[in-house]
Each structure stands twice: as C-alpha cells, then as structure tokens.
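Scrolling down, you'll hit the structures one after another.
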Structure P
Amino acid sequence: MFQHDNARSNVTRICTQILEAENVPVLPWPSPDLNPIEHLWDELKRRLRARSNCPTSVSDLTNALVAEWQQVPAAMFLHLVESLPRRVEAAISAKE
C-alpha cells in the first residue's frame with residue numbers, strides 16, 4: 001500500500017503506470033496537511049539547515065538525515081499522531 005501527497009512527481013503517467021503494473025494500491029490522500037510525515041520532514045529540513053556543515057553528496061545527506069532522525073524526540077512523533085484529529089477537524093471546517 002502506498003500513500004503520496006499528489007505532488008506532480010507522484011502523479012505523473014509513468015509513476016501511475018509503475019504503481020499499477022506492480023499492483024500497488026494507492027490511498028487517496030489529497031491533503032498533505034493531514035499527513036504527519038510532512039510535518040516530520042519539515043522538522044528534518046530545519047535540523048539540516050541548522051547544521052554547520054551542509055551535506056555535499058547523497059551519502060552525506062543520507063547520513064545527516066539518519067543522524068537527525070535519531071535525534072527527534074519520541075514525544076514529537078506522539079504529538080504528530082495525537083494532533084491528527086484536530087487537523088482533520090480544521091480541514092473539514094475550512095471546507096464548510
């Protein structure tokens with residue numbers, strides 16, 4: 001099962017064809033605001049920008065992301081999950 005945020009790169013014909021050819025079910029999820037991982041990516045981006053040395057290769061970036069991921073407090077993951085009902089309610093209210 002796969003869930004993406006409808007970014008252009010994720011909904012190209014070739015991407016869609018590959019997912020269909022591999023029989024990968026795709027969850028409809030049009031709102032990235034409702035996806036907790038998007039908020040986590042924002043946190044990781046902030047942490048990477050705050051580093052004194054910028055990664056200069058894919059390997060450096062991978063290592064930096066892993067290091068920063070390991071430093072994210074477990075409480076942040078819990079907060080992101082627990083905030084989901086509030087964000088869903090806000091999205092519903094915004095549509096009304």
Structure Q
Amino acid sequence: RQKGYRILNHHWTCRWGEIDIVASKDERLVFCEVKTRTTNVLESFHRPQQKRLWRSIQFYLSRSCLDRAFQVDFIGVEFGNNVPKITHLQNVLEDLD
C-alpha cells in the first residue's frame with residue numbers, strides 16, 4: 001500500500017490454485033506471488049507453479065469480466081540472518097498458454 005497499490009483480494013483461490021495478492025496500481029491489475037524462505041527465495045518459483053498461477057489469473061479475469069492491462073509480480077521474503085530481505089520483481093510472467 002505504501003507504494004501506491006490498492007489491495008483487491010488476497011489468498012484468492014480457484015480450482016487451478018491460489019493468487020496470493022490481487023492489487024491495482026495506475027489502472028493496471030497486479031497479481032502477486034509471495035514466497036517466504038530462509039534461503040534463496042528466488043529459486044522457489046518453479047515452472048509448474050508459474051503455470052498454475054497463470055491459469056488462476058486467467059480464471060480470475062474471466063470470472064471478474066475484467067478487460068484491463070495486468071502484470072504478474074514476484075515478492076520474496078528471505079529470513080537469512082533474522083533480518084528479512086524483501087525482493088519485489090515486477091512483470092515476471094508473460095503469456096504461458
């Protein structure tokens with residue numbers, strides 16, 4: 001929220017999987033995958049998970065009748081030395097159909 005995002009849903013589920021955060025910013029929908037680990041969090045977002053997330057997003061869009069630009073972001077929280085390191089990567093997925 002501090003960076004201008006408006007949270008629309010969190011932990012939204014369907015038969016394909018879960019979308020951790022659905023937000024909007026500047027007229028664009030932002031779907032976020034959030035991972036928490038004690039080691040390299042970037043290695044935790046595998047291709048099968050990406051495909052499930054992509055299907056969930058497509059289902060969300062069709063069910064919501066939304067025809068807006070969107071992006072998929074990855075938020076990683078790494079607790080290596082008891083100090084959380086937050087990584088926010090924007091636009092990490094493109095069409096996986």
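Every number here is computed from the coordinates shown, using simple stated rules; none is lab data. These figures come from a predicted structure and were not determined experimentally. Cβ atoms are built from the backbone, for glycine too; each structure is taken alone.
Here are some notes:
- For log10 I(q)/I(0) by the Debye sum over Cα atoms at q = 0.15, 0.26 Å⁻¹ computed as -0.59, -1.51, the structure of P, Q it came from: Q
- Of the structures P, Q, the one that 3.7 was derived from, the read-out being distance in nm of label points 7 Å out along Cα→Cβ at positions 17 and 49: P
- For -19000 (helix-only ellipticity at 222 nm (-39500 (n - 2.57) for each DSSP H run of 4 or more, over all residues; to 500), calculated) the corresponding structure among P, Q: P
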